[in-house]
Structure P
Amino acid sequence: MALQEQVMEELKAAMKAKDTVALESLRAIKSALLIAKTDKGGGGTMTEAEEIALVQKLVKQRKDSAAIFTEQGRDDLAAPELEQIAVLERFLPEQLSEEEILAEVQATIAALGAESMKDMGRVMGAVTGKLGGKADGKTIANLVRQELNK
């Protein structure tokens, strides 16, 4: 089932259940999908990878907001952001563990013959392409940096 259809089904269920957190999260996905499809050059259709990237972007925005709110001692504002993250993550593929990501990073470094931080861009591109939405970019970057600095 396409992401938009899945969002619409869950949106109906959230309306019936009067789940305001889910409604807000689902409407954010619906809005972002609509904007992406009608953007210049959007062509009206999106691949599954583009849909996953869009949802990841929404999750990242909320994580950043929650971190800022928590840092400022505003847990009352951070809590709804964290609840929305839980709703949004239902639309992402299952995330890999740090050990699985590390194994992929090490294999990619060996395959590319990367030796220093100069090769970070190549390694990041290859790993990000292989993992396709199953890992957070920040985690990948940290592990690549860690491995290349050994």
Structure Q
Amino acid sequence: MYRKSQTGVGMFEVLVALFVLAIGVLGFSALQLRAVDATIEANDKTLAMNVARDLAERIRINRLALNNYITAINTRASNTTCLISNATAISRPTCTGVTLAQYDAGEVVQIAQNQGQQIVMGNCQGSTRTCIYVAWGHTTISGDDVTSCMVNGSYVANAKCIVMEAF
């Protein structure tokens, strides 16, 4: 009699266990998707920081041409007159601070564009210093408008950008 009243209980326990396992697997899958998104975001930030750092180092080398860098980056100007087509052992580049700034800007803008990023320079919000702004994804910036990245010195929620001071 005891055996007859227990009929089907084993099957029900298996179904409940499968249901609990399915919920666990779905949770793990969602966690994996979030981890992939976080990895992509971290990679984008790293690439943007490298572009901004590259430009900042180039500006430090040619500090007297800071305003030329700002103009060249924001207007996407490029100049290749510094390159020597037939270099010899005694060749010397004929760069000036202005042409070097334009050459550097052209290279940095091209690197940023190849990575799907936008780069501009301008005054830091709430400061007299110069900042480098790099944006990617749905965030768009231009030479005179970085409000989709920063407003009053604070990052805009969900903005995909970084800001670096260039001093």
Structure R
Amino acid sequence: MPEPVEVTVALPDAGATGRLGAAIAPWLEPGETVLLYGPLGMGKSTLARGLIRALTRPDEDVPSPTFTLVQFYESEPPVAHFDLYRLTRAGEAAEIGLDEALDEGCALIEWPERLGDDPSVWLGPDRLSVRLAEDGPGRVATVSGVGTWDSKLKNLHV
């Protein structure tokens, strides 16, 4: 099996983080998942907001799902934005609709590490991972994909 494609993107500000989400949005297809990794305050919700607004409308209200755990958006494809930070066990992901979200559309998942050591147990074979980290005054995103994302990432431009 070939190694997944990995792209590093400098994100000097929140605007760049949102643009990265918008750049990924057109490639999303039903059944695919975008996994957002990084510590608190690193920009996961900002990236998700940029992606969701690119699929819906520029002024779409996109709150962080920290307390609701999931927000659903009517877009093409339909998007479910999950924040798993407050889950106490991996099985709770099914209880909040992860399976159904992937049957009907795609999912953005903040804190996917809450799904356990092997997220493929819960997710389909087509996954994009975005790892956000500090980089001086800004951030850096390491973007990697498996499945259909391998070929898509070769054309990522922010």
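Of note:
- Top of P, Q, R by Rg/Rh (Cα atoms, Kirkwood Rh), largest first: Q
- If mean count of other Cβ atoms within 10 Å over residues 124-131 is computed and equals 16.4, the structure in P, Q, R: P
- Entry that produces -6500 once helix-only ellipticity at 222 nm (-39500 (n - 2.57) for each DSSP H run of 4 or more, over all residues; to 500) is calculated, selected from P, Q, R: R
Each reported figure results from applying straightforward, stated rules to the coordinates on display, with no laboratory input. Bear in mind the structure is a predicted one, so any value in this text is a computation, not a measurement. Cβ atoms are built from the backbone, for glycine too; each structure is taken alone.
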